[in-house]
Structure 1
Amino acid sequence: MRVEFGEFAQILTYDDLPDAVLETLRRSFTDTMGVAAIGSTTPLSGIVRRVAPMIFGGGSSGAVPMLMDGRTVSPVGAAMAGAFTIDSVDAHDGTTPCKGHAGSAVFPALIAMAQAQAESGRPLDGKRFAEALAVAYEISYRAGLAQHATCADYHTSGAWTAVGVAAAGAKMLGGDAEHIRHAAGIGEYHGPRSQMMRCIDHPSMVRDGVGWGAPSGVTAAYLAVEGFTGAPALTCEGPDATAFWDDLGQGWRVVDHTHYKAYPCCRWAHPSLDAVSDIMRENALHHSQVAAVEIRTFHYATRLAGHEPKSQDEFAYAIAFPVAAMIVRGQVGVDELTTDTLNDPEILRISRATTLIDDDEMTRISTDKRWAQVTVILNDGRRIEDAPRTPRGDADLPLSDVQISEKFHLLADPVLGKARADEIENLSGRFDSLTESELTHLFSLCTKQV
């Protein structure tokens, strides 16, 4: 029997969560905090964490610390600052069918609300936090699927994560099914319907919209439990959205659709990065042998381009330059986010010689997957062609637990120090088993000043 999303969110308990859901949430917790750590070093994060205390003072909901910062603001302010911080480095978890990301909004929003609950004497333990996370992810993903199927424009993740955060936040505050329905409607109505391709075509700090999706969802939750009305959310209850909710509580999109990134740039570039990495290694090539690169891929990906990025934001929404960096350096990691890398003459040479080809068939099949086919052209005229491929990190090509751990430490250790990073990894990897005091301690590790 079909269950309404408000009832689903209200009555969901920890015992209802399959092991696969819990495993995904644990992996996402660890992965997201690694990205938050390195994100705290970016100019974007610095700006929003300076502004948040100016405009979001603590109220009766309680003042809570911002991720990786320690200064206190309202839960709405902490959600905003944390979401922007995570989104400032494009390495966090995502969902290919929704063309976006949930964890970058969900974790900063719900951590902020949980800390506010603790401040008011109602702390959560790990099981209750897992319930909220599961609701936020599942409703976000399904709302995102519905939105992409029913809206002509391609909206950022902030548009549909506002819905999931609102529903989970209302549950966390003790709201009933009707409160949750209204929270989702408020979050959808006031959430940022920002056009993603504007940021692809003109990369800037606005990014994927979660910087306003997360605080919109938090605001909606508090409003709804006080009686503010906003239902229905069309992505949850509209007639065209029905098909995306039919198996709610039985199937889990958070398991089927969550992917993890191997590289800190837009996922649309990842199949090409995997391809040139393999080509260079398998053929024992040196970058000086490479004359040019051709990349056949889907339409949206060709708009990334990015042959000469001038900032981290332009690097994040590029293909040509990250591919060139992989050819020259054999990696695309933290070191490739620096200004020195953006000015590397050999990377720029290959990037300028990279051609992106808009392929109709790649566009047709790039729905649940992201496809690309790469050809590396050598100075002697040889053409080395890779087969069409999709990126690592999807459910059918998953990153291992070891790879997730290695990525976390690559991003977190230089910022937090190994001891603090080790403790976050240990606790986030089993967060759902933590007591109230242990979960509060984990949150303090994630929000303490770096």
Structure 2
Amino acid sequence: MHFLIIGGDAAGMSAASRAKRNRPDLEVTVLEQTADVSYSACGMPYNIADRGRAIDDLVVRRAEVFREKQGIGLFTGHRAEQIDPEARRVTAVTREGQPREFAYDHLLIATGAVPVRPAIPGIDLPGVMVLKSLADGRAIKEYLQARAVRRVIVLGMGYIALEMAEALAALGLAVTLTKPRPGLLPWMDPALAAVVEAELRRQGVEVLPGRTVERIAPSDGRLRVTGPDLDLEGDMVLAAVGIRPESRLASAAGLRCGVAGAIAVDARQRTSHDRIYAAGDCADAFHAVTGKRVWIPLALRANRAGWAVADNVCGRDCRLPGVLGSAVFKVFDLQVARTGLTAEEAREAGFETAAVVVQSRSRAHAHPGASEIHVHMVGDRGSGRLLGVQMVGREGVAHRLHAPAVALHAQMSVEQFSQADLAYAPPFGPTWDPLLTAANQLLKRM
């Protein structure tokens, strides 16, 4: 049996490796259009912040390891161009432009996502960068090393934009963040978003929401970014306005696509064709709270979905539960985290939403080094269910998020969560953990 995989990053290589562990006799082939496989994309902003580190430090496992130690047929520099589901065949083109065909019994599409480039004049100028692949990170690092960059204009204010603002500031560069819509993070409660924005400004980052960029143009060796109420000059522009699922191959092959254009899959990661699977950032999922299809591209799900595909291809019945969108990221000295639904998402899903924001402490009263933790918690008045949590603080946020994430998977009520036996010691939190305080206040509101 031949298992063919398109895409050699998280989902693709996880599937390839697990399939060979499950069935060493299985023929596994991977087509990867770039030269890079199996790397830590999430580590790129932190690597870029360190001039002394090579970008290749982020490579987890090199291509030759997959080939020589695991017996995987890994073809880098091979871009898949067409899928023929009836003939069970994929047509690819090599880096040299030579066509090749690969037959399969089962196919996994793990093509990931691609960065969105705003449709504005000048977006393709030298010095206008994106950050998604290791090649993108390599290009940014080389650009910064080769030129006297003093100021960077970042288009967008999402995860990557904020992480890169910190990375660029760590290099001593002036950073401006701008985006067309008002507000810093549209999914975050305004009170918590204000804390994040204040931290950015405290660190010297210029924050300009509600500004439309209409053009990027050369200007005396620099780049000029202009709009109706915007006129900025910088030495580099980073377009970090989001990503989209790379589902074009699947769509052209007649496979069903849905939310945000992502490939529609079932709990086994199977597409609308029973011999074709999809996993990673190109595929959708079901939300653990609403049960509805969502597109939430995150690393853990990509790896887990790759494993699930391999198990199903090898004859094991593996069905994945839903996702919550649990995420945490760092903004200078702040930890920012979320899991489950926002208040707005809960209302749109039909819940009778109640929400609270509480301000607590990361350590017990009077214990040295304590700092504020802000918690936003959402529940449903009708059923009493816990629906979502957001947190911002200087310590104790990232791993504290695990408790409400587990509670959401277990479909706990706010009252049940308020009775959870969470650990206490003065260096780690007050007697009433910030999450318990939020749950108690939410019960009153509900």
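A short reminder: the numbers here are calculations on the coordinates, not readings from a lab. All values reported here derive from a predicted model rather than from experimental measurement. Cβ atoms are built from the backbone, for glycine too; each structure is taken alone.
Odds and ends about this structure:
- Which of 1, 2 leads on mean count of other Cβ atoms within 10 Å over residues 214-221, largest value: 1
- Given 11 for percent of Cα pairs over 43 Å apart, calculated: source structure among 1, 2: 1
- Among 1, 2, structure where distance in nm of label points 7 Å out along Cα→Cβ at positions 102 and 414 as derived comes to 3.1: 1
- For helix-only ellipticity at 222 nm (-39500 (n - 2.57) for each DSSP H run of 4 or more, over all residues; to 500) computed as -16500, the structure of 1, 2 it came from: 1
- FRET efficiency 1/(1 + (r/R0)^6) of positions 190 and 382 (r between Cβ atoms, R0 = 25 Å, to 0.05) from the coordinates reads 0.00; which among 1, 2: 1
- Of the structures 1, 2, the one that 16.0 was derived from, the read-out being mean count of other Cβ atoms within 10 Å over residues 254-261: 2
- Which of 1, 2 yields 41, 31, 16 [Cα extents along the principal axes in Å, for residues 6-69 alone, calculated]: 1
- Once distance in nm of label points 7 Å out along Cα→Cβ at positions 134 and 182 is evaluated on every structure in 1, 2, the highest one turns out to be 2.
- When distance in nm of label points 7 Å out along Cα→Cβ at positions 286 and 302 is computed for each of 1, 2, the largest belongs to: 1
- Structures 1, 2, by relative contact order in percent (Cα under 8 Å, 6 or more apart): label with the highest value: 1
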